[in-house]
Structures are given as C-alpha cells and as structure tokens.
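Read through the structures below before going on.
Values quoted throughout were computed directly from the atomic coordinates according to the rules given, and no laboratory measurement underlies them. Since this is a predicted model, take the numbers as computed values, not measurements. Cβ atoms are built from the backbone, for glycine too; each structure is taken alone.
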Structure P
Amino acid sequence: MIRLGKFARFATADLDANWRSIDYCAIDVETTGLDLKDDEIISIGAAQIHMGRVKNENNFYREIRPRRLPSLPSVRIHGLRGIDLEAAAPIESAIPDFVAQVGGRVLIAHAAWIEYAFLKRHLRGAGLTFSKQMIDTAALARALGYAADINGREPSLESLARRIHLPIYAPHNALGDALTTAVVFLALATELEREQLAKGAAALSLRVLLETSARAAKH
C-alpha cells in the first residue's frame, strides 16, 4: 500500500468485501542482485487487475539507469546490460509515475519482500510510506500446499505458473513477471475461495486474502 495524503484510498477499502470487487496491482522489480546495500533496481513493471480480470491497457514498465553497471550474473538473468540502460532515467524520475499507476490499489508481488525492500527506500525519499500489507503469491501458494514438495521453500514464479497450467509472460522482464504474477494471483485466490466455500464458509474477502498471505509469508 502506498499512502500519499488524500490519495491513501486503501485505508477506506472494505476489507470484508468480496475479493473480486477490489482493484489490485501486481508489481515486479528486476535488480542487479539481492544485496540491499549495494544492488539497485534496473526495471519496474506493474499490471492492474479490475473486477477479477487482468487489464491489457495502462500497464506500466520503466527501465532504470543504475549508478553502477549490472554484474554479469545479473545480466544472465534479466538480459539488461549497461548499454541497454544508458538512455534510461534514474529511479527518482520513475517513482511519480509508479505511484500514479499503483495508488489506491492493493499490491501483489511474488516473494513480496524483494519489492518491499528495494522500493521502500526510494518511496521514503519521495516522502511516501510503503506498507508491508501486500499480498504475496508465493505465500498464497505455500498456504495452498504448492511448496510441500520442495521442502517448504518458496516456489519460483515460473515453476508455480507451470504447475497450475498458466501462461508465463516474458520471464525476468519486470512487466512480464508482473503479468504472470497477476494471473497466478487470480488462480490462487479462486482456488482459496473454492476451498473456503467447500467448508461452508462465506465468499472469500480481501481480509482473508491478506491474513492468509501474512500467515504463510517467510519474510
């Protein structure tokens, strides 16, 4: 959740509303590595979900020029070389557009601690607050038993999508991974709702989604 003065609409969302009535935004960042001290964001992607459907328009992708060149191991993962990012703007220029894209929507990410850890410092620098209250698709997968056969480890986004027979959009591209995260979320939320209804419980709410994600999160 991003709060920015009067635009902090998430605080007024009905946590007990049916989950399909809520607007979401699946986000992903690609980085030069996972060292929070030295590594940097090099691209951000965001895909919107409205009324239980992934939107094909108004999605967000921005490449970011880092202070230091990406390492060879990271280039092998995301394919973004230093020369590819020379014309990109610094992250401070991308933050306002990112906020406009996700503001007022419930955020979703796969292994959400990564997005939270890397984005929060830049949002703080812009005077914004980034809440940990996000839905983590890796945590939802763990809650539904998809991590049991890998000793409880976090299922990768690609392996999870394949397991539940969903498309994979441009892996290790920030927008591609955001789109994959969005469709994975819809499938997992639908499965969680089916399980809940089978037990005679009420239809799935946003509150239950957030609580399920928080309980199963590893970070």
Structure Q
Amino acid sequence: MKIIKIQDSNQDFVVGNIFCVGRNYSEHAKEMHTDIPDQPMIFLKPTSAIISNGENIIRPNISNLLHHEVELVVAIGLSGKNIPCLDAYNHVLGYGVGLDMTLRDIQNDAKKQGSPWTLAKGFVTSAPLSEIIPSVKISNPHNLIISCKVNGIQRQKASTGDMIFKIDKLIEYISTLFTLEAGDLIFTGTPVGVGETKPGDTIEAELIGYTKIFHQIFAA
C-alpha cells in the first residue's frame, strides 16, 4: 500500500491504479521521433513505483540510461465508469507533480521488438510524486507550469495548457475502458526536454501557478 499526503490536511491518499499517458505534448512526440497520437496512449505503472519527496530513485542494473519526465498528476477522488467530459472534474480530488522515470534504453529495445514497456516504465521508484494539492486550490489545471531541473539546471518547463488531450478528455477516455476508482492516479504526459539522469543527481520537480510554487526534490 502506498500512501500520499493531501496538502494542508490530516487526510491521506491511498494509491490505487496508476494510469500514464504517452505522447501528450506534441513537441515531446517530435523529440522522440514518433507520431502525434489521434487518441490517448495509455500504459500502467504498479503502485510499488511510487516514492515521495526526498526518497532516492534507483536505476535497475538492466539499464544504463535513466531519463526524467516531469508530469502533472491527477488524483481521482470519486469512482466512475463512462464518465462524460462535462462531469470529469467532479471526479478529481486534486493534483500533484510527478516524474515518469524511464529506462530509455530498455524502452527503445521494447519498441523495436514490439514488446510492452512495463520494465522500462514500471520499475520500483519510477514514479516519484508530490503531495496532493486539493482541486479547490487550483481553479484551472491547464493554467499551470510543470518544471524539471537536474542539479539546478533547467531541463523541462512547459504549460499544462499545451496538452494534446486535456484532463477532462483523459478521464472520459480512460473511464470508457477501465473503472476509475477513488485512489487512482493519472500521469498526464511529459513536455519536451526529457533527458538523462545519473547516480548522485538531484532532480527538482515543480508545479507553478497556483497559490505558491510546489517544489519537490528527488535524488537519483
């Protein structure tokens, strides 16, 4: 069981399913030399991937190339199936900033072989996540900035408004295929600028644009 704190609250968020969205920013799709999708591309991570602020990201021995991917994360607070766009935000408990850590060499091999990405995306410590910011504090989740710095150097910085598929569409789409349950997370995709991290690096993930900067530090 993985438990994430809800900001300014005595409540905890018990993590259920972790849905992740690939290629949800057009410039990132271009940097990966892949097509822009015409519908959301979904993959999963296990709950064992979650770590919290200050914990170490550990690269498995099967890989020599660990990449950072900063993302806005949606926390689901109300279960539902076949949720329409117009009702989507009623199912959102809050938001966080996370990292979709990726074994890029393993992922590239999987792509060549037509194999799943599970090893590249779902290893232990592959989903660092901040506290959950209650949705009442964020009037427009598409008016935020997500940022990633490595050793103080800016690597990624983009508006969540640049998502190809917005949050309401993602909730609608995912809930047609799965039942979204309270405790589920949606990692909504990463912008351009992904890059390598090495042992000893300090990775800073930030969510900018609500009442204050939300700042998390993870060590690789």
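Odds and ends about this structure:
- For the set P, Q, ranking by distance in nm of label points 7 Å out along Cα→Cβ at positions 119 and 159 places Q highest.
- Given -11500 for helix-only ellipticity at 222 nm (-39500 (n - 2.57) for each DSSP H run of 4 or more, over all residues; to 500), calculated: source structure among P, Q: P
- Source structure of the calculated read-out (Cα Rg over 2.2 N^0.38 Å, 0.93) within P, Q: Q.
- Here relative contact order in percent (Cα under 8 Å, 6 or more apart) was derived from just one of the structures P, Q, and that gives 27; the source is P.
- For semi-axes √(5λ) of the Cα gyration tensor in Å, for residues 31-142 alone computed as 23, 16, 15, the structure of P, Q it came from: P
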